[in-house]
1. Tell me which structure, out of 1, 2, 3, gives 2.7 once distance in nm of label points 7 Å out along Cα→Cβ at positions 25 and 89 is calculated.
2. Name the one structure among 1, 2, 3 that helix-only ellipticity at 222 nm (-39500 (n - 2.57) for each DSSP H run of 4 or more, over all residues; to 500) of -12000 was derived from.
Structure 1
Amino acid sequence: MKNIKTLIYFNRNKDPELQCLDELRKTLKGYGVIYDIKELDEKIIKTDYDAIFVVGGDGTLLRRTEFANRNGIPLIGINAGKLGFLTEFERSEIKDAVKLFIENQLVKDERTTLVAEFKGRKYYALNDVVVQRVYMDSRGMTVTVNVSVDSNQIDTICGDGVIVATPTGSTAYSLSAGGAILAPGINAFVITPLSAHSFNQRPVVYSSASECEIVFAGGLSGGILIDGLLVSFIELGDTVKIYAADKPTVFLRRKSFNFFKRLAQKFKDRKGGGI
């Protein structure tokens, strides 16, 4: 067996007593696996990993989307949070996760990823790209955005903003805003208005082969959020280009993984105790 190299990326806020981290370290060491450890948002230098074990919640996983996508490294999620929609294993299943990984019994789950291009910089989003108002003060209580697909304007939205979501992100913020749920295998994205001041504006599903453009056309305080993280402010006339990344973000999951069963179970859990 070759020398397997892994990265443990963990969120101390989700695992304050480091119980998950310690068990994962011991289990990997028991199999002779080489590993490095990085905390939330700590810079990662090496790129020669066979997999990244992420200990935290969905938000922790989202923070490693760009690194994993750019370097073609699969992610294995250990849920130390609450809902854990994207994570595959619970904290009680760490030994199972490592064993299945070592025995090559996990399968790839490829998720289409968005690229948002703004002022010469590219941002990677597994869930969504959002252009919305930012609460700076009482001025400009709404924003206006012009939304185009392949240079064809499809809507002008006046309200809180707009979400462009992947199939993965269709069950997150977009769903809360009234967007459609897209199964992971669908080659499409969904545009969902945020609190639009019109009854005529509804979510639009379009091909992932197309390019979407959002022009900030009105409002004093706007921002661009990538997977929930504010990355830049946006000003009148600025344009955000959004398109599919060249390659997907890859998760490793059990062979028994089923999106619709996971969806039903997580919604049931959400009703019982919240996210």
Structure 2
Amino acid sequence: MSKALTVATLFPLATVAAADEANAGALVRRGAARDIAVETVTVDRPDSFVEADVYLVGGTGRGGVAALVEALRSTDLAARVSDGAVLLAVDAGLDAVARSWVDPSGSRHPGLGLAPVSTHPATEVTGTVVTRPDASLDLPALIGWEANDLRTVREDGARALFTLEVGAGNRADDAGGDTSEGVLAGSVFGTRLHGPLLALNPELADLVLARATQRSEAWPTLESPFVERARRERIAESRRESPGSDWRSRLPAPVAARLRR
């Protein structure tokens, strides 16, 4: 077995229970399946920050982003990411590491600037998300859960993490039908999707592990029959509930009508 990777969950007491805490365990299990030892550590205060290969930042209510930014800024996270450590920032965790974010009043604040995105107010959306397969990242169709009233604008040519079949995603251009979600920039993964995302989608855990180990070739296929069955069922259910796989079908009728004009 290769040298152990360290996965650090950052400030879980400052985040909300949205199943994101299971992402660390998912990396442990997938690492074992890939013959990679993964050790986990919880950082619950700035002076307990550790050097790690992967950092996980969960979501929090928008009212808690400022405190999360302050806590993260008090660590060496930016330096570690600059050195190549992988960062997975989920939901409001993405706000915290973005270049700028907006609070519930609409006021704009600087984030850590680790993800080349800014966030902006938008119509509230809630529901299951289905992504499209992405051969460039060796990812099949994945699932997750979104609940937010924000749109995410990627900057400096950064690529989206996902393209969506079902869901609102970044909504960088509501009227134009943008179907992107999240951001992938170097070793930084940013997404609004909960789940727990990596437990539901072990192939995404593979991608995180590949970035952390600097692996360039595709992993051998691993069968995960129980996960794959659950995912197929949820994808089928989401397709039935989203006519035309169009996120606008879930918006209030007056809003959807304005967007169609």
Structure 3
Amino acid sequence: MDAKRIVIKVGSSTLTGDAGTSLNGAAVAKLVDVVAGLKSSGKEVIIVTSAAVAAGMAPLGLTERPTDLATQQASASVGQGLLIAKYSAEFSRHNIVVSQVLVTGADLSIELYNENAKRTLMRLLELGVVPIINENDSVGTEELRLGDNDRLSALILELIKADLLVLVSDIDALYDAPPTQSGANRIAKVTDFKELVAIDIGGVGTSGVGSGGMVTKIKAAEIATANGANMLLTDLAHLGDALSGKDVGTLFTAK
């Protein structure tokens, strides 16, 4: 992919074990290896990560994703440290420094905060750091919460004028029907969102730990492409191939 600055968003279902009971160390390592490869070829990369709530579930003895805001915030508070520690350890294998950036809806909607976030991120990129961003679930309110990291990643792309948004999901591409359904076909490229009107987009993933779904990914694609960037939708297993231009995943082309 001929992109200099890339935002990669990875979902909870990709980074956690069965039903989100623990962080999947192998998944984090695989993601980090791909990002390290991009860095070595001169790319600037920002990761927007989910899984703070999911990572905090096991230490708190939770077996299902909490539905009330207070418990979600408590779980995120516990899980965020575990999540960034794992990223830091994996990136250290490649001698890459990472930073943690937690944002709320206010940080991207109030001009003063917005400019501060942009200045910080741009300086981190100049210093060769990989910023790791997550919504600040431990203090976000229902009124200000961004709701899902698909949208957050698209807003970050818009903020720093990135060239490419990559959504790493538990589904390898967009399909013209639920992918578990017989006869479902992968959609390789989307150039006009009107093409998707008749498609059954579907809801959240199968893991039970995420908050997004295919609808939020389409909305993220609309934001990214409207800002002159391409968007790739794929899964972790196909991430490297998708970034190298192979015919996998789904590419949403910039307007």
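Quick note: the coordinates plus some simple rules give every number you see, no bench work behind them. Note that the structure is predicted; figures quoted are calculated from it, not measured. Cβ atoms are built from the backbone, for glycine too; each structure is taken alone.
1. Structure 2 accounts for this read-out.
2. Computing helix-only ellipticity at 222 nm (-39500 (n - 2.57) for each DSSP H run of 4 or more, over all residues; to 500) on every structure in 1, 2, 3 gives -12000 only for 3.
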